[in-house]
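The data blocks that follow each hold one structure.
What follows is calculated from the coordinates using simple rules that are stated; it is not laboratory data. Small disclaimer: the values here were computed from a predicted structure and weren't measured. Cβ atoms are built from the backbone, for glycine too; each structure is taken alone.
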Structure P
């Protein structure tokens, strides 16, 4: 009995240390209400306009928002719901507004860039990603989902190790379900010297310029055609 009582404090200390470690590995999500005005604009647009049946729905952060998706993919019924600076946690918070009004044939998704740059570890990003795809497939079981990996950029090169880990692990997840796809738009962003090609980015060395989007268009279009079955 004395031995058991002696070991109990050690056990509770171990549990406490594990709890502290897990807490330290989680970064607090930013306040999603910072996007309330922009999301309300999406809501109002939907109220005033008819949305296409079975659209290709682009969702994500500024790489989606700045992408001229309708003109880049004129053969598809495109809806763009990008909102710059967003995290996966923001997409989850506004899930009903971003996905609920539509019955998307294909979702093209770019998130994780801002998450990792804010200090979130790969496990936290993957947890949010799994929650999103589980919820989406529960509501839209026939939707095809394309994940666009986090792109390399000079301004966030210090975070590339974690970003590459997120990309690798999501690629593994997506390989386990035929509805999940991984279209590699990250590799073409590297130059021959193995670092991000600055000529594909704006002066901020983070966001794509027109040349960068031309690269993305060229890589994504045949994959989108294959996945959507449109051609």
Structure Q
């Protein structure tokens, strides 16, 4: 039986309406689920980056056990250079010993969970680990001893966003590493790395609207304990 033009139009119109309803429902579901999915992905990146930071802490202590000192930051900017990612030969060219983590020297991952690997010298250092070391513990001319004390000019301090100190002034960090987080920018006191702010003061806190960095530090007792356990110190 042949359908009339009117019947065919009604069937076609019904199909379009039905499709519009389905698309509307899908759109509402996506609008509901997308924030949750984004949040889960962000949380997973944080978990991944936190694990990487702990791996870096262990690698730093392992390096000290093998070499009797902590590594200098990397200074090579050309990804094509064989020394790219390796520690600088000396920290003397950078008195504050502040820069990027020598990931190849330590055998750890190059970037955090939000980073992008550089391809040329002009590439941005997005997601690369920021690294600061007390020069007294990175001196290649001498080995770390139990009497070693932080350099008087380095006096590293870790504070929260309210300015409260998170460390003991008698046992200041001798090295620290931080990820710049999802916004790829150092936040709070950590911005001194680029802006020339107060040297030696860094920030660690829970993520929020104005702070999303992730920072760890290595203390002298932690390092000495590892070296004593390895038989490198009495």
Structure R
């Protein structure tokens, strides 16, 4: 079974959703037969690349929050993350265009270490407050996750995966995705070996509770085997 996960690397709910999904997957009987593909989604694709903005101020402008409201929202997010074993340090954080970071995730997919790179970038951004917008910083983080430095830098210099990132965003729009994380569970082949019809794909929106992800895994796995066109 293939599971596509659309997310943005500056989305705090995406990191939480990743952890909750992983907990569900760990107890899934067929977990060894599941392939995870991380897909790109940019929450702010029009922000200038290579620059950053104060994250909390951006949220205040976007949602009309007061400074106190933004601070309270961050405090609740920190508590929510802690419940999943994640340490969030949001005060003083910045945000920006994630095109370059997403390009490294695509490179990592081709190298077979996609999850390691995604995890490293999340932790750098939310826990360590290291930049995932500056190219030198990104290359350093990519190397720490197992990528070759020359390959990582070359990808960023050539925008080698920019079209792939754009295609992921377009696929998300075609599915009606307007927020992340978003999970699409493609069922395994039917008992006769033929692919399950695309209409049987199961979408799960948001950082759902572990129980919801567990139910979705069970449903996506079992329904195609008993379905007939």
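Below is a table of values for the structure above.
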quantity	calculated
Entry that produces 18.2, 59 once Rg and Dmax of the Cα atoms in Å is calculated, selected from P, Q, R	R
For helix-only ellipticity at 222 nm (-39500 (n - 2.57) for each DSSP H run of 4 or more, over all residues; to 500) computed as -12000, the structure of P, Q, R it came from	Q
At a computed 17.0 (mean count of other Cβ atoms within 10 Å over residues 61-68), which of P, Q, R	Q
Rg/Rh (Cα atoms, Kirkwood Rh), for residues 109-172 alone - highest-scoring structure of P, Q, R	Q
